[in-house]
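Every number in this text was worked out from the coordinates using simple rules, so none of it is lab data. All values reported here derive from a predicted model rather than from experimental measurement. Cβ atoms are built from the backbone, for glycine too; each structure is taken alone.
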Structure P
């Protein structure tokens, strides 16, 4: 009888040991090191786009290495997990753990960040614009981005008009239907064009079918999004455009990570922002313009100085409208605008 009781006790102890081991191996946080922390990243760029091949994939690999394999990020490009305009909210709600998209795709949701896309402020290149945006957002720390954990902000830098008909002056742009997002729509209205809101992923089809007659965006879309196949002219308008992209993470998911993993990710973020992200669009723009001119035969139009001045004068009131809107919300509009202009001046000289 004693032997049977002893066997029962030993069996019960073995069951407890197996149960404890099972709980450890099924730890969803991965903090014990027994299981990898799997993170899903959603974005709208094609799988062949440099945003995926030169930024997301190497950055994800670097994070995996920096965390000794504890964190693995799987990218879902081409809107396969979330549509472009649903990425930020999708990350916030936990549909995806991480996401890459444009703030401008959800107009009105990020009012303070519109300061970095205001027309009439010149950025020499995407390095300048990205540095201004990321540093500026850290300084201003707006409430609108506190519901996720921002990994980094990068930008297109200055953008141009790509059209089916030549645009050499203000008369030529009157009434033209042009694809735009966010604040760019208001900018186009100011110069007399008719903006049509849609994400970049829909521009090619809209241009090919004649739904719109042009696109306002970075030069890279001529190659990366094949716009050079469906437009004939490039009008240089660096004072009209800048768009902010974000890479962000679900806040609860971030807070569930151990401090050492958070620190490792932050260090990789800093490295990849400086070495890759902030200048990503400069490289693409240069390659795309060469491709558009040499292979697709597009004509590049540079506005005369006096003509460009007229365009700038038309869009500058948007800055004061921005200040007024911020003040109405109880925010310091002049301070926000001043922060952007001061940083632009600083980094235009540096880069």
Structure Q
């Protein structure tokens, strides 16, 4: 990864305010029971519930890069107050300025200023999104008219949309996340204390692997990294986010799992969530075959698909389940993903199962 960057540690429940919205709208990806996520959503009034669902599903706002650049307290109430202080017509621009490419900013910000768009704007946006997807994935993607029109209409009515966004976030905080914030703060603080101790013993690649419970990174642009901000997230455990948040690629953020192994996302669960995910993953014969292959050598999804004689999307589904259960290492690079078995996790599941059957309490 080049030179060792300065490590900065942050604790902010506002990160979980935003990431929890993704979790409750896509619970399967995070191994969360869909009925519980639906119950959380049902606590919201219909107007705010429908707004948040559309906003999250269509990625119409993304606050993490903006949030990491803010000074001061990053609890949810403070950040909602800071968002409210931004004029409604500028709020979407403020968020987008930290993650959106300059050519798309120029197009959408102009539409916001003039309050209208035309066919030429629609064509330009289609080209930009297609090029961005091709650059990120190496694949082509057809952008639907509905998606384009939806995005253009949002930016043509940015003040109205951003006010609805703020109202929906405030309602979500008031009816659900405020009480959740009190539950997750101490585990986040404990996780940072633990992570700082690890940072004194491990070099950076091993530290990121340990904190993410299975990710390894081989990105050339990390050579430019001068500062890395490390932030625990209770809600997204064990999934991680590793991205630059400055235009020069010198400042990066690493959002890592902040939920202890014995604690479940759903309060009051008797069976530890990690134990359940591990046993569920191991109960599938295809996944057991995958783990056996990955115990012999690192393999890509395509290589596994050929060995198993399965379609790549099916293999990726199984690999996602194994990753969620922390049973595999994943190496991310510009050439794609390579997987290998994470043998220490097998020891973890055996220990947790034995402790659970012996009546040990997990908190």
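See the values below:
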read-out: Comparison of P, Q - label where mean projected area of the Cα convex hull in nm² is highest; value: P
read-out: Among P, Q, structure where helix-only ellipticity at 222 nm (-39500 (n - 2.57) for each DSSP H run of 4 or more, over all residues; to 500) as derived comes to -17500; value: Q
read-out: Origin of the value 1.8, where distance in nm of label points 7 Å out along Cα→Cβ at positions 325 and 341 was derived from one of P, Q; value: P
read-out: Rg/Rh (Cα atoms, Kirkwood Rh), for residues 53-156 alone - structure with the largest value, from P, Q; value: Q
read-out: Which of P, Q leads on mean projected area of the Cα convex hull in nm², for residues 109-260 alone, largest value; value: Q
